[in-house]
Structures are given as C-alpha cells and as structure tokens.
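These are the structures in question, set out in turn.
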Structure I
Amino acid sequence: MEYMSQEGFDKIASELQHLERVELPRVRDAISEARDKGDLSENFEYHAAKREQGRVLGRIRFLQRVLENARVIDKALLKSDCVGLLSEVEITNLANSHTMKYTIVSPHEADMKTGKISIKSPIAQAMLNKKAGEEVEVRVPAGMIRLRIESVKL
C-alpha cells in the first residue's frame with residue numbers, strides 16, 4: 001500500500017487516462033499503417049511502432065498497479081508538529097548555512113524541480129518524526145551532512 005496526496009493520485013490517474021485514450025490508439029494506428037505497407041520482416045516503422053506499443057502498455061500496467069495500491073491520505077489526520085508524509089520542511093545545511101524547502105511525498109510524486117522529495121530518500125528518512133529545532137546527520141552520495149530542521153508544517 002502506498003500513501004499519497006490527492007494531487008499525486010489525480011496526476012497519475014490523468015496520465016493513465018491519456019495513455020489509454022490517446023497514446024495507445026495512436027500507436028495502434030501506426031502499427032496498422034505500417035502493416036499495410038507489406039513485408040513486416042524489414043519494415044522499420046512496424047517494429048518501431050510495436051516497441052512503442054510495448055512501452056505504452058508497460059507504463060499503463062505500472063500506473064494501474066500504482067493506483068490499485070494507492071491510498072489518498074487525509075491531511076487532517078496528520079501531525080503537523082513533526083516531519084512525515086506531506087510535511088513541508090525547511091532545513092539548513094549546517095556546513096554551509098544553505099537553507100532549502102522540501103515537501104515530503106510518496107516516491108511516485110517526487111520531483112526535485114518542484115521541491116518534492118520521496119519519503120524513501122535518505123534525507124526524508126533521517127528527518128521522519130523529528131521536530132523543528134532538531135538536527136540530523138544524513139549519509140548522501142557526497143558523504144555525511146548535518147541538517148537542522150527550521151520549520152515543519154502541513
């Protein structure tokens with residue numbers, strides 16, 4: 001079971017709907033057109049369309065499994081004073097005093113460009129159940145870093 005925000009659930013459902021209603025029919029049309037050109041053994045368009053169909057079907061199956069196992073979490077039931085799923089956290093790297101803001105989300109919603117980190121990431125794991133003012137040490141690919149949690153909110 002995977003907990004996620006309503007926004008994340010809706011985004012995955014929208015992608016699944018797009019794949020099923022737009023991409024899959026487009027690929028099937030491409031296969032049909034390529035098949036009409038004759039000999040399939042050396043038909044590049046046919047083989048490319050079949051590979052694309054496999055990719056689209058694989059993504060559809062993956063998204064269906066994600067949604068089957070997803071549970072939308074009610075923010076009202078979450079603690080707002082300690083770090084957990086859907087928490088908005090402001091942290092400071094104690095080595096360089098650099099401040100960052102992140103939202104802790106499910107792995108399927110993670111997006112560093114928008115400041116959303118996976119709850120399974122080393123930084124999120126180190127901060128889980130901690131409160132503002134606490135410090136944590138985290139092992140990251142670059143080595144150990146020390147972070148101070150400045151604020152936690154939902």
Structure II
Amino acid sequence: MKVCGVDINSNDVNVCLLSLSDEIFELPDFRSRRLTLSNINSTSELRYFQQTFAKLMHDYQVDKVVIRQRPMKGKFAGGAVGFKLEAAIELIEDLDVVIMSTTDIKDSLKRNPVQVTYADTGLKAYQEVAFNTAYSFLMKDKFAA
C-alpha cells in the first residue's frame with residue numbers, strides 16, 4: 001500500500017510518499033516534496049495546484065492520501081488558504097483522501113514508534129510531519145492495538 005502523508009502549512013503542502021509491503025516500509029523516490037500555491041487569490045492557480053497534485057498521485061499510483069487535521073480555532077488554527085488547499089485535494093476525483101487527527105497520529109506513534117531516526121530517512125526537515133502522518137496511518141491500519 002502506498003500512502004502520501006500531507007502536512008498543510010500556510011500556502012505550502014508538504015508531502016511524503018511511504019509504502020508498506022510484506023511488513024517492510026519503503027520511502028520510494030518521489031519527484032516532489034512540497035507543492036506551493038503561489039497566488040492565493042487566483043482560481044486558475046488553485047486549479048493548477050489541484051491538477052498538479054492529482055497528476056503526482058496518479059503517476060506514483062498512490063492508494064491513499066492522509067492529511068494531518070488542523071484545528072479550526074485556537075493558537076495553532078489553520079488559515080483560510082490551508083483549508084482551500086485541503087478542499088482542493090479532497091475534491092480530486094478518484095482519490096481516496098483521509099483526514100487524520102493529531103490525537104490519532106500521536107496515539108499511533110506512541111504504540112508503534114518509528115524504528116529509525118528521522119535523519120536516517122533522507123527526508124527534508126519540513127517533511128517530518130507528513131512522514132509521521134503517513135507512518136501513523138499505516139501503523140494504525142496495519143498494527144492496531
């Protein structure tokens with residue numbers, strides 16, 4: 001199963017592709033680490049972002065997209081642009097999208113800690129939340145307590 005973890009931060013969408021096959025995790029080569037919506041007020045830019053994301057998921061035959069849920073209010077609340085990007089992803093036809101709460105991510109990581117240091121994954125620092133989201137989803141789905 002190939003899962004794309006997604007962390008939305010302002011007008012950036014950080015992504016991490018993670019696969020689980022025969023109880024072995026892999027970080028397949030992935031041509032994109034971050035997608036950015038350059039003009040937040042342009043409908044054509046939002047459509048372009050959506051098409052680019054859809055093409056990326058199709059090209060890598062991603063089974064599921066897991067987006068880390070962001071709070072709607074409070075100190076760490078997500079902004080309007082982030083919710084636009086989330087909706088654009090969720091509305092992509094034939095794409096299986098799941099929103100995973102931070103509580104579920106933390107619980108999954110607590111029950112099934114990552115067995116390698118993050119530095120050893122070869123991923124960029126800004127991809128860590130997306131990686132944890134994908135990993136947590138696969139562990140929750142595969143090895144639920």
Exercise for the section: Could you tell me which structure in I, II was used to calculate relative contact order in percent (Cα under 8 Å, 6 or more apart) as 23? Expected result: I
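Tell me which of I, II gives 1.7 when you compute distance in nm of label points 7 Å out along Cα→Cβ at positions 7 and 79.
II
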Handout entry: mean projected area of the Cα convex hull in nm² from the coordinates reads 12.0; which among I, II
Key = I
Practice task
Name the one structure among I, II that FRET efficiency 1/(1 + (r/R0)^6) of positions 63 and 127 (r between Cβ atoms, R0 = 25 Å, to 0.05) of 0.30 was derived from.
Solution key: I
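Of structures I, II, which gives 3.8 when distance in nm of label points 7 Å out along Cα→Cβ at positions 71 and 95 is computed from the coordinates?
On the way: I: 3.8; II: 2.7.
Only one of I, II returns 3.8 for distance in nm of label points 7 Å out along Cα→Cβ at positions 71 and 95, namely I.
Once distance in nm of label points 7 Å out along Cα→Cβ at positions 31 and 87 is calculated for all of I, II, which comes out largest? Could the numbers behind the result be given before it?
Working: I: 4.7; II: 2.9.
Structure I gives the largest value of distance in nm of label points 7 Å out along Cα→Cβ at positions 31 and 87 among I, II.
If we compute mean count of other Cβ atoms within 10 Å over residues 15-22 for structures I, II, which one ends up with the highest value?
Working: I: 13.4; II: 18.6.
Top value of mean count of other Cβ atoms within 10 Å over residues 15-22, among I, II, belongs to structure II.
Values quoted throughout were computed directly from the atomic coordinates according to the rules given, and no laboratory measurement underlies them. Computed from a predicted structure; not experimentally measured. Cβ atoms are built from the backbone, for glycine too; each structure is taken alone.
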